[in-house]
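Read through the structures below before going on.
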Structure I
Amino acid sequence: MIEFSAEYSAYTRRFSLFCRQTLYGGCAVARPVIFDEVTTENEGNIVEPMLLMDEGSNGAQNLIDALWQAGVRPSGKWDIDPVLEAKNENLEDLRRIIWAPGPQTHGRAIT
């Protein structure tokens, strides 16, 4: 299982990202990433991913959650107005259904 944690330092104005993997009988921690320069000689070579996560491991969700908790937010703006408008329309529909005049039952079940 891969776990992430993130911290923000207001002093350095940097985010720190930590990663550890639970192993049988212990754990392993990720070391700093080392960048390899791409030159014209190795430009067409296949590049291995920096990190692989199994689909069912929840590692990607854990990474996003850790960054969110550290204060990182998506760069795209979220337009909440359509969501609220749809919710309000749904509530109005439900109110119309509930309070709509219907057959008078006088406490008896409609058959």
Structure II
Amino acid sequence: MAQIHVLSSPQAGRYEVALHFLTPSGTNAADVPWQTVLLAVQPPEALQAASDGEQAAHDAGDLVEITERIDMPAGLSQAQMLAGLDRKAAAAISEWKTEFARRYAYWGFSRGEVN
């Protein structure tokens, strides 16, 4: 499975990309597996870019896809551009994971009984 799929480059140095990564392991503060949370709050849709079983992994809640616009400065060598894409993709994935964990930390928590 590829982590970065370039969907388009609408102008020089600008890339529309689909980023794929594994669903975080473990559970949230309510002891709900992150995979269960993901499937509940972001039901699977068709991936923007899929290969090698990625759609099936996504449908099972094992794979996350986010889309991002990544801008790169002009004049970079191919090696520099690829390294920059890798860095910016890693930062976008880290940001998504941090926000997902913050937003859904207590998703599924319940307490008390209805009287």
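Any read-out appearing in this document is the output of simple, stated calculations on the displayed coordinates, not a laboratory observation. Note that the structure is predicted; figures quoted are calculated from it, not measured. Cβ atoms are built from the backbone, for glycine too; each structure is taken alone.
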Subject >> Computed 0.75 for FRET efficiency 1/(1 + (r/R0)^6) of positions 48 and 80 (r between Cβ atoms, R0 = 30 Å, to 0.05) - originating structure among I, II >> reply: II
Original post:
For which of I, II does relative contact order in percent (Cα under 8 Å, 6 or more apart), calculated from the coordinates, equal 26?
Top reply: I
**OP:** Rank structures I, II by FRET efficiency 1/(1 + (r/R0)^6) of positions 16 and 96 (r between Cβ atoms, R0 = 41 Å, to 0.05) and report only the one at the top, that is, the highest.
**Re:** II
**OP:** For Rg and Dmax of the Cα atoms in Å, the calculated result is 17.1, 68, so let me know which of I, II that is.
**Re:** II
Original post:
If helix-only ellipticity at 222 nm (-39500 (n - 2.57) for each DSSP H run of 4 or more, over all residues; to 500) is computed to be -9000, which of I, II is the source?
Top reply: I
